[in-house]
Structure P
Amino acid sequence: MTYAGDRRIFDANSHVMETREWLDPYLDPEVRRQLRPLYGHKPGRIDKLLDEAKARKGDAAAEAKALENPIAGPKGWTAAGAFDPEERTRVLDQFGFAGQLVFGTASLSPALAADDPGVLYAGARAHNEAMAAFCRSDTRLYGVGYVPLDDPRRALTELDAALAAGNRAIMVSAGPAGDRSPGHPDLDPVWARLSETRTPFMLHIGPGTKTQPKAFRNNGRERAPDLHGGGENLRFADYIMLSFAPQVWLTAMVYDGVFERFPELRGGVIEAGAGWAPEFLRELDLGYKSFRRTDPYLQNMALTPSEYIRRAVKFTPFPGEDVGRMIRDGGADLFLFSSDYPHPEGTNDPLGRFQRTLEGLDDDALDRFYRRNFEEMMQVQSP
């Protein structure tokens, strides 16, 4: 019996845990010199974890132990299938998931830290090539590329390259597109290409995410460690803000008419929580009703803001959220199952945690959460 049991399940959020050399095969030597190395210049804690995971390759006993119960086993770089595609296939076999979106963890950070736009786009291309390569051997793995929208012409070029490599979704920043709104007409060719190729956009914790303003950290207290025990990731006060950037971004896409101009465009808001989504839709519609009398852009909308979002966008709750309550409040068409494997935020039993909140919902709502909403977002059909 697989972890999914008899139910057909798609996983809308998983990750690779990149090795130090992850990007090297896809980088020009000159670009590599301009990018900061993954995990810093000197070996450290992550390298030790990677060495530990690599050492089990070919050791039947060690491999069997790692694959004994992956969902409840070690997370991060030592997890089964964290960076080895062959292991990931064996993990998927145990999970029984019909498909799994795969995001990066660290391999975008060198590109996003680059000051030179050329290096930014070259680093993004290397990331996209590496993501596609990891997912290429198993059709159940849906690689997610990343396209910086700062330069519309370059963005379209990198989008085409990411799709040609085999990526099946494209992540964009949840912040502005350089000095433009993501709804600026200059970016219409990007949204058109995604629509034409039936490729969804993805907003994910990371680029554009809002965190607690720096001044608020000046609170007279020593800074606590993050969830992973390090010093660079999210903390409690940042977690509360995860939904802020997606709300601003989606509002711009509605107001600027992108979802009107591209009715086939689809996307997901991943790993930003989802309990806020129903109220966000109500607030959008309240604003629409309040300002429509004087705003010609609102007057020209064929649908209400919430109708555009419902048509185009899905959201992944965290395992600790009450999805049953969300579905009763906002409808069964908005939410997606995700495991976040092998990140620890996914917990040792995401399926069980979600299922405990879904008692009393009919099978149509359950099927939407576990399967159909994913298929609608990805514009694929089950066999």
Structure Q
Amino acid sequence: MIHRVQKGSVPAKPHTAFYVEGRLAYEHCFTRRGFEGAYTILYHRREPHWVRTEEELGAHPGASPTAWDGPVRRRHFLTPQLPEGGEPFLGRKLLLANKDVGVWIARPTADDTTLVANGDGDELIFVHSGRGRLECPLGVLHFSPGDYVFVPRALPYRLRLSEPGFFLILEGRSFIDVPRQFRNPAGQLLMGAPYSHRDFQEPAWPDGGPATLGAPRVVTLLRHGRLSRLEYVHDPFDVIGWDGQVWPFVFPIRCFQPKTGLVHLPPTIHTTFAGGGFVVCSFVPRVVDFHPQAIPCPYPHSSVDCDEVIFYAEGNFTSRRGVGPASVTLHPIGLPHGPHPGRYEASIGTTRTDELAVMVDTFAPLLPSDHARAVEAPGYNQSWLAGENGGVME
């Protein structure tokens, strides 16, 4: 969905007989929005749709009931307190959700033991820590701290870790894509967009193709919040070649090009990806506003149509105190929010900020899960009170 890519061998024209080593290859169309959206066409050595066995596994083990437990309040979740271990897909824990997006946290220490596929949505994985590789029928992507890893809905893949990970995972239940306003009529990223085509890393084609990766024939599929396990007759990675615009990518967050103005610009300038009913924003180290009397710290505001979630990655976040790496805050519709005491005044005269964070704004209310409530820091909603005992956060 960034631009067209071609890997391996493909015929001169789609939907025509393509023989490789004397055998007919099997075309596999991977389409979006029925047949009206972006698509990729893969060519397999064997039939890609033959299933040998199937098994229903029940609900995802990391899913959790979501409900609002009033009163309405600003909330702070200490996600490093969530347990470490497990696989990236089965070990993730649901933190917040609405009909449009699920916000998950994973702290995996092991590889995915099967191929996995999310039939409920596109996945955008922010790598807070950890390194490894994503393997899929289209090739291999390497990731490291500070990377976004995008995986299209229902694409089978597995993550293999070279060190334990800490991931923020956004499940776009409609779609996740580059915002339309960043493209010209030809579909190319505008020269004024906050990134270029060169910033998006496409899958590398292994020598001998993906079939050399030794992928399992078993796929664990998430659909309607429930897991199924399917065993395919043939290697799902036996791909000879492919071309199209639907492919997983890595985008390093520090490749985002922030804008700076004479005075403070609204957070929409940090928009990086968009989904149905939500946007994803990236806060990266940058030069701040340059009017001689500018107040670079975000102003208090009431965004009456959006819930705001921030995942704090690193640096000294301009407007907050008491948050550390991997803290997650939720500021709901209905309450004004703004900087902690002293931060607004202290920002006057500063020239740079070193914050690194991911923000998600949603138009439907986000509900916390049992996992979120288990790691919520008490007192956050009162942490704006000045005074010796005001706003204590644990």
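Values in this text are rule-based calculations from the coordinates and carry no lab data. Model, not experiment: these values are computed from the prediction. Cβ atoms are built from the backbone, for glycine too; each structure is taken alone.
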Output -500 (helix-only ellipticity at 222 nm (-39500 (n - 2.57) for each DSSP H run of 4 or more, over all residues; to 500), calculated) maps, among P, Q, to structure Q
As an exercise: FRET efficiency 1/(1 + (r/R0)^6) of positions 189 and 285 (r between Cβ atoms, R0 = 35 Å, to 0.05), calculated from one structure in P, Q, equals 0.95. Which structure is it?
Q
If mean projected area of the Cα convex hull in nm², for residues 133-348 alone comes out at 14.2 when worked out from the coordinates, which of P, Q was used?
P
Output 20.0 (mean count of other Cβ atoms within 10 Å over residues 141-148, calculated) maps, among P, Q, to structure Q
Winner on relative contact order in percent (Cα under 8 Å, 6 or more apart) once structures P, Q are ranked, highest first
Q
